[in-house]
1. Which of the displayed structures (I, II) returns the greatest value of mean count of other Cβ atoms within 10 Å over residues 28-35 on calculation?
2. So distance in nm of label points 7 Å out along Cα→Cβ at positions 52 and 76, computed for just one structure, reads 1.8; which one of I, II is that?
3. Could you tell me which structure in I, II was used to calculate helix-only ellipticity at 222 nm (-39500 (n - 2.57) for each DSSP H run of 4 or more, over all residues; to 500) as -2000?
4. For distance in nm of label points 7 Å out along Cα→Cβ at positions 92 and 140, the calculated result is 4.2, so let me know which of I, II that is.
5. 12.5 is what came out when mean projected area of the Cα convex hull in nm² was calculated for one structure; which of I, II is it?
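Each value in this text was obtained by applying a stated rule to the coordinates, not by laboratory testing. The structure presented is a predicted model; accordingly, all values stated were derived computationally and were not measured. Cβ atoms are built from the backbone, for glycine too; each structure is taken alone.
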Structure I
Amino acid sequence: MELLTWLNQTAFGEVVFTALVSMLPVVELRGGIPFGVAGLGLPHWTAFWAAVVGSILPAPLIVTYVRRVFQWMRRRMPRFNGAVDRLERKAHLKGQKMQRYKGLGLYLFVAIPLPGTGVWTGSLAAAFLDMPLRRALPSIALGTVTAGLLMTGLTAMGVHILG
């Protein structure tokens with residue numbers, strides 16, 4: 001019953017749109033939370049949860065299937081080999097940084113809300129480090145929640161300062 005009350009009070013479309021924006025590579029929740037709060041007028045915690053859920057949703061698919069997708073692309077679409085090579089190099093480079101600490105390294109990598117870090121790159125790195133999904137997903141999810149808390153705080157400060 002509380003969920004129905006919350007859905008009536010919150011514009012469901014804005015929540016879904018915030019989640020969809022947060023699913024995008026590069027943007028993720030680092031852009032989704034400010035977009036939801038400042039752009040769509042969502043309450044901070046509503047934008048936070050929508051962005052966290054949206055950001056995490058692609059992770060299992062990336063960790064599980066990205067290597068197969070890249071192999072398929074190499075066979076069927078050779079003109080994209082350069083892009084696949086760049087993505088693989090990026091994943092290997094980021095993966096080397098977390099190789100030693102695995103789960104903790106992946107968590108910290110995803111949790112730091114800077115360009116080039118986040119769920120997509122962390123999931124790519126986990127896939128190329130051959131981390132099983134059951135080990136990678138908790139680190140990615142916890143890192144996403146941490147990054148979301150940081151971005152929610154920064155967004156709240158920005159909204160307060162800019163009025």
Structure II
Amino acid sequence: MTAHESPFTGGCQCGAVRFSVGRLGGSSICHCRMCQKAFGSFFGPLVASFDVVWTRGEPKYFASSDKIMRGFCANCGTPLTYEEIDRPPEQQVEIAIGAFDDPTVAAPTVQNNLADKLPFFDSLTALPVRTEYAPGWLEFMASLTSHQHPDHDTDTWPPKETP
């Protein structure tokens with residue numbers, strides 16, 4: 001599926017939860033209404049993941065149905081997993097593709113649950129691209145200080161404040 005080498009690492013936006021994955025399986029985007037709500041988006045991008053180890057913290061869970069639980073960071077809310085409630089420990093865990101440090105390791109290969117696909121989804125790439133910004137916008141963006149965890153493992157997070 002990918003020329004990238006394992007382990008595949010990732011985590012939530014704030015860095016409270018980090019993971020390592022030994023092997024990746026199939027990847028998809030799911031259009032079901034539960035994935036739309038769980039991700040706050042038009043679809044849920046997920047990849048089957050094996051040998052998952054939580055290397056910092058662990059997700060909290062919400063049972064979105066009687067058969068599925070969804071893992072997320074309790075600190076920042078980042079969606080992390082889609083799992084069967086009675087899943088044997090050796091079975092795959094579906095992990096949110098965007099939570100990987102390098103999301104290109106899991107380009108989606110199939111779409112699921114097309115009955116719930118939003119009617120405008122297929123035309124999104126045809127939308128016009130904004131190339132001009134309001135006065136001061138670029139300066140505003142350049143002045144932001146990100147509190148997002150970097151896309152790599154760190155020994156500690158958040159970083160220690162320097163006096």
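1. On the way: I: 25.2; II: 19.5.
Max of mean count of other Cβ atoms within 10 Å over residues 28-35: I.
2. Numbers: I: 3.6; II: 1.8.
This figure was derived from II.
3. Working: I: -25000; II: -2000.
Going label by label, the one that fits is II.
4. Numbers: I: 2.1; II: 4.2.
Corresponding structure: II.
5. Values: I: 10.9; II: 12.5.
Structure of origin is II.
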